[in-house]
Structure I
Amino acid sequence: MTSLPARPLAPPLLAPGKFRDPAVTAKGETRATVAPVRLRTLWVNTGTLCNITCVNCYIESSPRNDALVYPTAAEIAPYIAEAQAMGATQVGFTGGEPFLNRELPAMLRAALEAGMEALVLTNAMKPMRNRAVALLALQKAHGGRLVIRVSLDHHDAAVHDLERGEGSFAIAMEGLAWLARHGFRIHVAGRAGFGGEDEATMRAGYARLFAERGIPVDAGDPVALMLFPEMGAAHDVPEITTACWGILNKRPEDMMCASSRMVVKRKGAASPTVVACTLLPYDPQFELGATLAEAARPVALNHPHCARFCVLGGGACSR
């Protein structure tokens, strides 16, 4: 019997004093900020409820977490129109599990009928299959502009199931196979380093899986198969200063918050609001306004996710 890889030891806890001041770091250096360049992707959080509970979910989605509630299609329509007017070409839908929101098909239709690409992040389990009729109608009408990105944390079932629960890999693969049979444009999201493998080994493993199962995803394409860095806000990570751009050979305009914003609706709120990015829906310092125009202002990288996922990890939820 092959033993499962152990989860890597957790890094040290975040050092005291870090990520406290949006202007300066704990060492007194000028904190890096990212100015908006051009809105390319409007993200919509469809609600934090999910049909499963993962071990390490950055947004703490579960069958009980409704901190972000379901926005309606009518509430999201003005944001899609505003995003289109600002030159955005894509609307992404994330959760929770987006397909639990019964108004998701209407939101997808609004984005697609506006001529934009619609991207849905899903675990491809029962909630997605419950929307099969609506999905097939959208796919028939809009074809390649509808992209379904399936979360598959690892190419090995046992490793994937460590994160998402026993049997979840098999169900996700059934969903992927259904999408493939019906000609959907499919992407997959995995976790970089999950199971202790380097990126080349991970991609080779996914390539074998996709070939065996007839899934039309190019595992060598960093967009078709995105490998996201692991996140943990309580774990130590360097703060990003203005000097880091040159040291790391990174550009602020390549960060996710330079070209995207996310709409969320908080539990008890009368209407949605706009936050800086998909990773920080709860932290009030990243709430930027009621409209996309109000939210088009610089973002201070004052959170561990900014450093670990975006700057050091090179992650982005869309390309």
Structure II
Amino acid sequence: MSAEGGTKAIVAALSANLGIGVTKFAAYALTGASSMLAEAIHSVADSGNQLLLLLGGRKARKEATPEHPFGYSRYRYYFAFLVAVVLFSLGGLFALYEAWHKFQHPEPIESWHWVPIVVLLIAIMLEGLSFRTAMRESNKIRGNVGWAKFIQRSRSPELPVILLEDFGALVGLVFALFGVSMTLVTHNGLWDAAGTAMIGVLLVCIALVLARETREMLLGESATPEDIAKIRAGLAEAGFTDVIHLRTMHLGPDDVLVTAKVGAGADETLAEISRRTDDAEQRIRAAVPAARLIFIEPDVRHDEPEREGGARPLGAELGDERGS
């Protein structure tokens, strides 16, 4: 569901940005407003970013190879990180440069006064529709989690990226509308430069948030707390109530690696342990479909006697967690 919903949100955002970008460039050519140029470059950056996300989704579907036995799911994380780089450089830094240039040489809008206002209002409407699509698709998997927490905890990069991009686009359009309107009212080009600077700061901040979140995905995040609870429940239902350690990692948005060291009875036969292990794997996959790779190591826990003074050896608890 996350991949399908993410693709739908990407296509909606791409369609909106391509049309909006052309009209913004036309408005800049007619009026020379730096806010319109900054927003036009913003639309170009967003369109490129959406193409990167689509490319990442396509490459992630490649079959696993001996060189990459866990597959290529992390391509989606890699291309999401590239989105942050493009948004920071092509979007944010360019807007800040253009603002600095306009502060040095402010120019009023001399002709076609109504063009940027009309373009910006239409762009706000189209971006609002795109943002609504992203929110609707996110709500299918968000549950009762707040939006900030959803972006932070999501293991699928597409929807958080589109949400932040569309939100930034809407706010940026408001900034551009403010700068252009004040320039038309006061005939002072410094307002246009101020609106452009606000757009630049906004894009840089969004890019930094995206870079931080995708960095965590690339490093390898654990399953969500809800999925970990389901995995523990599956182990318990199979009879493995003594979980010595449990490690999970997202190899991709829809591909979770599960490793568990569990306590087994010393008097159990190999056949009994094997049957319970198979049962645990089936229960975990039923509860967490993304858990495709599951490695369960049954072991007999040997509790070490306490040393004199009642203290256990330093690192004994850590040793229990790591296993032998």
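What follows is calculated from the coordinates using simple rules that are stated; it is not laboratory data. No experiment lies behind these values; they were computed from the predicted model shown. Cβ atoms are built from the backbone, for glycine too; each structure is taken alone.
If mean count of other Cβ atoms within 10 Å over residues 183-190 is calculated from each of I, II, which structure is the one that comes out at 19.1?
I
Work out which structure the value 0.95 belongs to, where Rg/Rh (Cα atoms, Kirkwood Rh) was derived from one of I, II. All intermediate terms of the calculation are to be shown ahead of the outcome.
Details: I: 0.95; II: 1.17.
Of the options listed, only I reproduces it.
Ranked on FRET efficiency 1/(1 + (r/R0)^6) of positions 71 and 95 (r between Cβ atoms, R0 = 25 Å, to 0.05), which label among I, II comes first with the largest value?
The structure with the largest value is I.
State the single structure among I, II that was used to calculate distance in nm of label points 7 Å out along Cα→Cβ at positions 247 and 263, giving 2.1. Please report the intermediate quantities before stating the final value.
Values: I: 3.9; II: 2.1.
Only structure II yields this read-out.
Between I, II, which one scores greatest on relative contact order in percent (Cα under 8 Å, 6 or more apart)?
Checked I, II; max of relative contact order in percent (Cα under 8 Å, 6 or more apart) sits with I.
Given -22500 as the derived value for helix-only ellipticity at 222 nm (-39500 (n - 2.57) for each DSSP H run of 4 or more, over all residues; to 500), which of the supplied structures I, II does it correspond to?
Matching structure: II.
Which one of I, II has FRET efficiency 1/(1 + (r/R0)^6) of positions 63 and 103 (r between Cβ atoms, R0 = 25 Å, to 0.05), as calculated from the coordinates, equal to 0.00?
Traced to structure II.
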